[in-house]
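Derivation of every value follows stated rules applied to the coordinates shown; laboratory data play no part. Since this is a predicted model, take the numbers as computed values, not measurements. Cβ atoms are built from the backbone, for glycine too; each structure is taken alone.
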Structure 1
Amino acid sequence: MNVAVTKNTLAGDQPQAAVTARRPRRRLALYAGGGLTLLAALAFGGYWFTTGRYLETTDDAYVRADWVALSARVAGYVAKVEVEDDQPVKAGDVLVRLHNRDYRARLDQATAGVAEAQAALAAAQASQQVAGERINQQQQAIFQAESAVHSASAERQRSELDMQRYRGLVRDNAATVQRLEAANASAVQAGAALQGAQARLREQRSQLTMAKALALAADADIKQRTAALSRAQARQALAEQDEQDTVIRAPIDGVVGQRRVRAGQYVVPGQPLLAVVPLQQTYVVANYKETQLAHMRPGQPVQVRIDSFASQPVQGRVASFSPASGNVFALLPSDNATGNFTKIVQRFPVRIVLDQPVDGVQILPGMSVVTTVDTRPVEPADEH
């Protein structure tokens, strides 16, 4: 009986000793785990205080590019499409050619109209020159007529004086009556000559007035011909522009996309033909909540992670902010003054320009990205 009790006592003491031995190890593990947790919390708190609280992240962001949709400016049949889908092009490269026969004929017609207008203007200028020369000629003729009038007037005055002298001589019987009659006839002839000279002077002055009127008509004709020439030149410029517009060129460097045009197709002005996407000018539009914009400023660094290349982040910087939220520019903006009001945090588009892209990363418009803006204030540089 005593032997059995002893055995049971020994058997029960052994587990108790093992438990007692494990307690310090558990405490050590708990202390170690608590210490690690505390260190992790301190590290996270330090990171959040120094860096994390300044980082603003959103996944409502996409790659954009200011691509250009090209259309024809004139109507016509497509003669040839010079590019293929997804083909890189340079600014000025020919993309599409339209048949230009009709436009070439209109240009030739407009060119002939310009030549005709130039000839008419030259004829009007010659008429103006003739009118000017006629005015000069009439002025000289008036000078001569005035001289003739002065001469005839002097001759009349002399003959009248001679007649008066002979009348006195006849009264004094110092001259014959025949001599007086000759002097009287000379006076009458001088008066008639004076009247003729005055008539010719009036005629020359009248012709000068007519010449000036013709000169005014020539000036008006020149203005009319000049306007006609300008109109013909404008038609020529429009025809030349239409003929040039039969060749559609790339306005920017980029890659061809949305090629809908085919040879032989009839196109009209404004019809979309293809698009040119400037892949080298891509940027990111990130829609941040209004509560994230408090410390965001242009020029702050941005880390961009593209979903297609999540392991290769791209660096960028904040370029600008939209002047209004997306709701303001929506086709049907909300009106919170009607019905029940539910506050919704608005988002504002933020434009982010990318720095030098990473090799092997092809950034295409429309890709989804995650952007993180570092809003930490920049310390002023030491002036010394």
Structure 2
Amino acid sequence: MPRHTLNPLNSRTTRASRSFRTPLTAVAGSLVLTAALAGCGGGTGGEEGQTVTVYSADGLKGVKGDGWYDKVFADFEKDTGIKVTYVEGGSGKMVDRVVGEKGDPRADLLVALPPYIQHAERKGVLASYDPKGSERVHGSGKSADNRWTSVVNNYFGFIYNKKELTDPPATWEELLDPEYKGKIQYSTPGVAGNGTGLLIKAIQDFGGEKPAMDYLRKLEENNLGTIPSTFKLAAKVDKGDILVANGDVQTNFDQSKSLSNIAIWFPAREGGKPTTFAMYYGAGLVDGAPHSANGRKLLDYMLTEKAQRQVSGIGGGFPARTDVKPTDENAIELAGLLDGVALFEPNWESIEPRLDSYIASWKTATGN
């Protein structure tokens, strides 16, 4: 059985349990501009001083206005009078947009998955701020320089069509079977946070970059083709257009409430145990933001005990604050998903500067 102690990622492994002591989160999608407030009718609204703009990885805003963002933003507007403008896309796209606007910032708050939030920090586009409640966030879920902190925690995962498949393919190796030809699809590494997550898990599980890329080269025979939006894969799996896709626990758990044919699973190496790793939605204030005071208020609001207690019940995710331990029905079901799954902890500070190299290796291996 592999020990899951990958040197290239400088990671370490623990065993998943119902205590969720390992900090978590993912996500990607095509660029969407939308008003974030349920019932506010679109547009920014309010005076210039009463607005805040959020650039975020997708997954926390509900399709029907019933996501964690929808609730938190609506409560925030009610309590403060500050309206939220929301811009959504893949983590890579959102960070690139903030970097591109460095000379003329348009966003006040950036939310992205690792290692993209670390990339934003390295590019110097995040301001230093220690939000209220961040002292309750695990050290691995926040910047040492107060440039970002986790607001929602999560885990990388896969989904399968449980109507077409009695059981999920237990191992990576099973996905190479000809029966999956054209029935597998994963989001684009380097664009989608979960697409990049797939590379991280493959490098971990296969024991290094080269064996991981050798495997992904073989998997390309069955891959329907990459797609920039992880979020859109669930509907394709639900309809049976494909049988297997990558994703993350929080997003897919939330989607499964309306897409009844999808189920979450974690592949293992042949002869080994299933693995996953924590991914979080890291939020940071944009340096030179047009409404930085409002950005600070919103970040503080996201980390309030009230907002954190809503993460599982509304968003299907995991609180970033370690002192918030929900006991709702969703929290219990989410805990069960991770029973028997080995957790490893990537060293994102080591991964981030090597990310371009990993993406280039993936492109060479797969021809994408």
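Among the shown structures 1, 2, from which was the value -9000 of helix-only ellipticity at 222 nm (-39500 (n - 2.57) for each DSSP H run of 4 or more, over all residues; to 500) calculated? Working shown, then result.
Values: 1: -18500; 2: -9000.
Only structure 2 yields this read-out.
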Exercise. With Kirkwood radius over Cα pairs in Å derived from the coordinates and found to be 33.7, which of 1, 2 does the value describe?
Worked result: 1
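So if we calculate FRET efficiency 1/(1 + (r/R0)^6) of positions 72 and 352 (r between Cβ atoms, R0 = 25 Å, to 0.05) for every structure here (1, 2), which label has the highest result?
Biggest value here belongs to 2.
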Exercise. Of the structures labelled 1, 2, which one yields 3.00 when Cα Rg over 2.2 N^0.38 Å, for residues 144-335 alone is computed from its coordinates?
Worked result: 1
Problem set entry | FRET efficiency 1/(1 + (r/R0)^6) of positions 80 and 104 (r between Cβ atoms, R0 = 25 Å, to 0.05) - structure with the largest value, from 1, 2 | 1
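Determine which structure produced the value 111 for volume of the Cα convex hull per residue in Å³, for residues 88-223 alone, calculated from the coordinates; the candidates are 1, 2.
Numbers: 1: 111; 2: 155.
The correct label is 1.
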